[in-house]
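Values in this text are rule-based calculations from the coordinates and carry no lab data. None of the values given here were measured: they were computed from a predicted structure. Cβ atoms are built from the backbone, for glycine too; each structure is taken alone.
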Structure I
Amino acid sequence: MLIKKRRIRTLKPFKGVLSKYKNIIIGVPIDTEISKLTSKIGFTSKIENGETVLPSAHFGPVSSFNAEGKNLIHRDQPMEKVYRVGEWKWKQWYGRYQTIERTKFVDIPYKRYPRTFIAPPSIELSISAVQNGSKLIVSPTIDVSDEDKVIHVINLFLEIFGECQILDPKMGEVTSPTRRLNWTILPQGQMPWSSLKKEVEKIIEETPKGNRSYLEHRLELINKHNPDFTAVGNAGFHGYIIMGFTNKNLFVLESPFYGNATYILENNWEELSKKTKAEIISANLCKYRLIHKEGWDSEISKIL
């Protein structure tokens with residue numbers, strides 16, 4: 001069944017079709033117009049069967065929620081005091097008529113309404129080759145009884161493509177092994193900070209201005225402990241950086257976007273790279289969670 005709308009709020013118009021299935025997939029055939037969007041989503045130019053990616057968060061509010069999650073702000077509750085880390089600079093006396101500039105990261109209190117973080121659904125899209133030689137972009141298999149998920153996936157497709165189809169899972173089955181495109185591993189081996197900074201400069205520049213220096217500081221300090229590889233996120237993982245210490249089986253996840261904390265994961269990298277974003281940031285994979293606040297430097301150094 002073809003759906004062409006900007007957004008749906010209910011499944012009532014589709015109950016007849018959905019009642020025929022226990023599970024469905026949502027998909028679109030890759031025609032000339034759809035093929036113009038594949039690179040923006042995160043697929044390669046070859047759009048090969050089995051390519052799987054978390055779509056970029058930049059198509060609109062649905063794709064943003066799908067990749068980054070969102071905060072539910074409780075404006076009906078009293079404001080609470082929270083802290084953010086800021087850079088404090090001052091001049092220190094350094095002999096006759098001389099001063100030197102000093103810098104320190106300090107906790108800055110401010111008030112805001114309480115909020116609850118809603119984790120991203122992290123729905124990935126895959127390339128599926130159909131028997132007649134054509135290709136589809138498809139969702140994972142969805143249980144039709146999970147109405148919220150069905151609505152979210154349909155709206156994700158409508159936001160990105162402007163249309164979608166409800167399909168029997170057999171019609172869009174991905175027959176090749178899944179090949180996730182969510183991470184790019186930087187040149188192997190230990191890198192001096194001057195080299196690594198060039199590789200992650202775009203991420204730093206895209207960070208809100210007040211957070212850039214602290215993100216740079218954190219990455220530089222982690223790098224001083226000599227990770228054996230660094231991976232940067234693509235598409236919906238854009239902005240995420242993993243620095244791996246494989247001999248310790250520790251992988252440090254840094255991002256300017258999620259949770260105001262550094263996540264230290266314990267898993268082998270091959271398994272980790274196959275996980276969805278929702279799985280990676282879940283408590284199940286997180287061995288340590290270090291809040292971005294004063295004292296972060298000593299905590300991360302102690303662990304690493």
Structure II
Amino acid sequence: MIGVIAPSSPFDRAAFERGVERLSKRYEVRYDESIFARQGYFAGDDTRRLDEIRRVIADESVEMIVAARGGYGATRLLPAIDIAAVSNAEKLLVGFSDITALHALWQRAGVQSIHGPMICALGDQGEEGSARFERWVDTVEGRALPPFANLSCIVAGEARGPVFGGNLSVLCAMVGSPYAPKLDDAIVFIEDIGERPYRVDRMLTGLLQSGFFARVAGVAVGHFTESKVGADAVTVEEVIRERLSSLSVPVVSGLPCGHVDDNAPLPFGAAARLDATRGTLTFEAYE
């Protein structure tokens with residue numbers, strides 16, 4: 001059974017219902033009507049959203065937890081979520097964007113999660129929508145995941161390690177808190193939306209200066225969408241290449257993951273091989 005949560009912002013109900021309809025053809029899907037609550041930029045107040053997460057974690061009939069959408073709000077809930085309960089329940093979490101905060105908690109609990117499309121994107125129609133859904137199903141059910149190829153090399157080399165990370169803004173917000181992910185020997189993935197190049201520069205500079213990348217095995221950069229170029233004509237791609245080229249570990253860009261229609265799922269916590277020289281990322285358990 002899938003337990004649906006909305007730990008962040010409110011969402012489009014029609015898109016939500018299309019996603020639930022498609023999922024229901026393969027899985028039993030459960031959610032509470034309170035999920036449609038709205039309070040400013042949240043899907044209901046903190047208490048509602050926290051109670052919902054606690055319920056699906058505790059519900060023994062729920063095997064997988066899927067977020068309705070991202071937005072903002074999940075970081076506010078972290079102090080009140082019992083990490084031991086997450087660890088004991090061992091339920092797969094699926095989502096991205098603001099759900100990065102929960103991915104970090106799942107990682108600290110030793111439970112795998114998947115950075116990938118959420119309920120409101122799973123109901124997309126047509127052949128492309130169907131193909132994306134099938135890839136989503138294959139990933140959450142642990143079947144073959146083709147290697148990511150044709151990635152752009154920023155720093156050459158090879159690395160192995162589990163993949164972790166997520167939305168750059170959320171990761172930056174967690175630095176220095178007890179909830180930041182542990183990234184020793186990991187291949188770190190980052191993506192974002194709506195951030196101007198200079199703001200991406202500021203975030204990456206802050207992470208570099210904080211030691212965020214000090215013990216990672218490698219870095220894989222996904223999509224940075226809607227990053228408006230200013231009068232200075234500096235692009236976000238130029239910023240990423242300049243800031244990350246100083247790292248002494250393999251770095252690639254161009255991973256087809258993030259705030260795009262064709263958002264490829266990434267199994268967080270799964271062991272992977274990054275060959276930046278050849279521009280490939282391969283998940284070993286999915287070969």
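For helix-only ellipticity at 222 nm (-39500 (n - 2.57) for each DSSP H run of 4 or more, over all residues; to 500), the calculated result is -9000, so let me know which of I, II that is. The structure behind it is II.
Out of I, II, choose the structure whose coordinates give distance in nm of label points 7 Å out along Cα→Cβ at positions 239 and 271 equal to 3.7 when calculated. Of the options listed, only II reproduces it. Which structure, out of I, II, was mean count of other Cβ atoms within 10 Å over residues 135-142 calculated from, if the result is 21.2? Traced to structure I. Assign the value 29, 20, 19, calculated as semi-axes √(5λ) of the Cα gyration tensor in Å, to the correct structure from I, II. Source structure for this number: II.
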